[in-house]
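These are the structures in question, set out in turn.
What follows draws every value from the coordinates through simple rules; no lab data is involved. Computed from a predicted structure; not experimentally measured. Cβ atoms are built from the backbone, for glycine too; each structure is taken alone.
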Structure P
Amino acid sequence: MSGSPPNAPEGFALDSQLRAQVERASGVPTASAPVLKLAGQASSRMYFRVGTPPQSHVVMVMPVDGAKKSDEASKGPAPTELPFVNVHRYLDKLGVRVPKIHHYDEPAGMMVIEDLSDQTFEAELARVDRSKLYTQAVELLAHLRYQAEKNADASCLAFTRAFDEELYDWELHHFREWGMEAWSGRKPEGAERSELDAHFKRIAAELAAAPRGFTHRDYQSRNIMVKNGELIVIDFQDALQGPRQYDLVALLRDSYVELPRDFVDGMLDAYIVKFEQLSREKIDVKSFKAFFDLLTVQRKMKDAGRFEFINRVKGNPGFLVSIPASLRYVKTALDAQPQLGPLRKIVAKYVPELA
């Protein structure tokens with residue numbers, strides 16, 4: 001979507017502000033620079049390209065009243081520093097490639113960052129070898145996780161919040177509310193609701209008991225950019241503490257790019273090999289993959305419900321197309337977790353795709 005039309009003076013005012021921010025950051029005159037609004041995802045932030053690549057910058061525009069607030073449920077006091085800046089500093093210290101920050105105008109809620117072009121990991125898959133690209137992504141993730149486990153930093157917000165039992169459980173009930181109930185028009189009640197609550201609580205407790213470390217939270221094909229063959233990580237501001245498999249679920253059970261199980265297993269093996277090389281730690285492959293499947297049930301249930309929430313509450317239907325893939329992932333993971341049969345029996349009454 002391009003800059004504002006002639007009959008929208010407030011749009012021209014915004015364009016002028018965006019150009020001024022870029023000029024302040026770069027020192028290059030921008031009076032005639034084109035302004036293009038970039039396609040957004042599910043967050044409340046907006047992004048604009050100012051200039052023409054490769055001489056262009058991106059301006060991130062944040063809601064002034066909620067710039068430091070997470071779009072996902074989390075606990076703890078409101079951060080005193082913009083999470084994007086805080087986590088960016090930590091990842092940069094670890095040697096993880098993140099977009100350069102050129103200028104941050106906190107009162108205006110605008111940040112000028114490096115223009116990474118429009119080449120996402122998802123788009124790059126159409127033109128390069130899939131195995132090579134995913135191997136690069138899982139090895140980058142292994143490097144990130146290893147370095148973070150060696151270099152914990154209490155000043156980084158990701159070390160002050162975690163996937164605990166309460167958060168896992170909240171996300172499962174997010175699926176109950178926006179998946180099971182919203183889709184079927186019916187609510188589990190009485191003994192059935194009590195049994196569902198108990199199943200969710202057991203899953204949440206098992207997931208929360210695993211060792212935790214730095215977790216991006218949404219390390220998937222639209223949050224990794226590709227520039228000159230290099231992978232650049234974005235959308236990391238909601239990072240927190242979680243199990244090693246969490247970001248692997250986000251990447252390899254991505255609702256936007258479906259992957260066959262044998263390929264997923266190969267990529268899990270590649271991650272394990274890389275992490276073992278870095279850490280000299282021996283990982284039990286069977287238990288690692290079983291936990292990956294349990295996390296897949298939780299995460300993809302949450303995603304399916306979240307996409308419906310974004311549609312009904314935020315008025316953005318763009319993610320509805322990704323619900324079927326999310327449910328297929330849940331179904332496949334349930335196939336590998338026979339102990340979850342009683343849970344499956346309940347949810348399939350409301351979501352037949354999971355039978």
Structure Q
Amino acid sequence: MSDRHTAEDLIAFARALLVAAGLEADKARIVAEILVEADLLGHTTHGLALLSPYLAEIEKGAMAKTGEPRVLADFPAAVTWDGQRLPGPWLVVRAIDLAIARAQINGTCTVVLRRSHHIACLAAYLKRVTDQGLMVLLSCSDPNLASVAPHGGRSAVMTPNPFAAAWPTSGDPVMLDVSMSITTNALTNRLSAEKKAYPGQWALDGAGDPTDDPAVLSAKPPGALLPMGGLDHGHKGYALGLLVEALTGGLAGHGRADPKEGWGASVFVQVMSPALFGGADDFRRQTGYLSAVCRATPARSGFERVRLPGENGLRRRAEQLVQGVALYPSILPALSPWAEKLGVSMPR
């Protein structure tokens with residue numbers, strides 16, 4: 001990892017680059033905060049590593065710099081927006097804020113988005129919901145891309161289709177962010193650029209043969225990522241990937257059946273208020289009990305102890321807020337040309 005930087009300095013740097021590129025100030029601030037939050041949690045492929053390609057999208061007009069989402073449907077607990085190619089992190093934060101407000105009245109609220117730009121790291125949105133004692137489900141797909149093969153197939157039809165969720169307990173929240181493919185496009189691109197292999201046979205080459213070479217995805221003919229579960233149990237990731245497509249492109253009414261528009265996302269956001277179901281105290285009593293039982297389970301060989309999903313990320317976040325954020329070594333060199341081009345000082 002590189003030298004450490006304060007989260008505040010990195011947010012200010014990212015925001016300055018985005019504003020200099022023409023993004024409205026409020027949108028730039030939220031995008032910067034979400035990207036840095038991903039690095040705080042340790043998701044180094046989906047944090048500031050995305051800022052350089054985001055700036056390139058703004059420069060060529062593929063990410064809208066101004067405007068508001070268009071409301072397509074608006075019921076008390078079901079809302080649909082056309083994101084109009086606006087920055088994904090800004091749209092998702094707006095959707096979460098709306099879903100939180102309505103869930104506190106109706107018990108739940110779902111917001112789906114079509115035609116959003118890329119939304120970065122799903123885990124980066126979760127804590128803002130659990131901090132209010134609420135539960136959240138969040139998922140996305142990109143109808144413009146295909147990199148994951150269906151189980152038993154050899155060519156790509158879907159994206160990794162991540163699914164995230166988080167809920168409060170009597171202690172720290174449980175936070176999960178899982179792709180329905182065995183790995184992500186971002187990690188694939190990083191490993192390929194660094195001439196490194198996957199830890200296992202995570203992909204298929206163009207002939208449909210298993211491989212640990214990430215470069216096959218950009219070969220001709222292109223390979224494909226395997227679904228979560230890999231060669232043996234990929235039917236599970238395949239089925240869940242189809243579920244994500246239904247929740248995102250299906251509910252939003254816009255997806256793979258429509259003309260491609262470029263890098264983007266269809267998004268599903270659902271917030272639930274335990275207080276309006278069985279009660280907030282009983283919710284925390286149940287989730288807290290199970291969390292404690294899991295942690296108290298004797299660890300098997302090779303494991304120091306049993307952890308909860310998101311536990312390492314929250315620990316890493318707390319440490320990096322104090323000690324500074326350790327960015328992946330390739331991130332700042334990729335942003336340096338943008339800083340020079342846009343007249344923005346590099347972070348200290």
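Key figures for this structure:
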item	result
Of the structures P, Q, the one that 16 was derived from, the read-out being relative contact order in percent (Cα under 8 Å, 6 or more apart)	P
Structures P, Q, by FRET efficiency 1/(1 + (r/R0)^6) of positions 34 and 314 (r between Cβ atoms, R0 = 35 Å, to 0.05): label with the highest value	Q
Structure responsible for 0.85, with FRET efficiency 1/(1 + (r/R0)^6) of positions 18 and 306 (r between Cβ atoms, R0 = 41 Å, to 0.05) calculated and labels P, Q on offer	P
Answer label among P, Q for the case where helix-only ellipticity at 222 nm (-39500 (n - 2.57) for each DSSP H run of 4 or more, over all residues; to 500), calculated from the coordinates, equals -15000	P
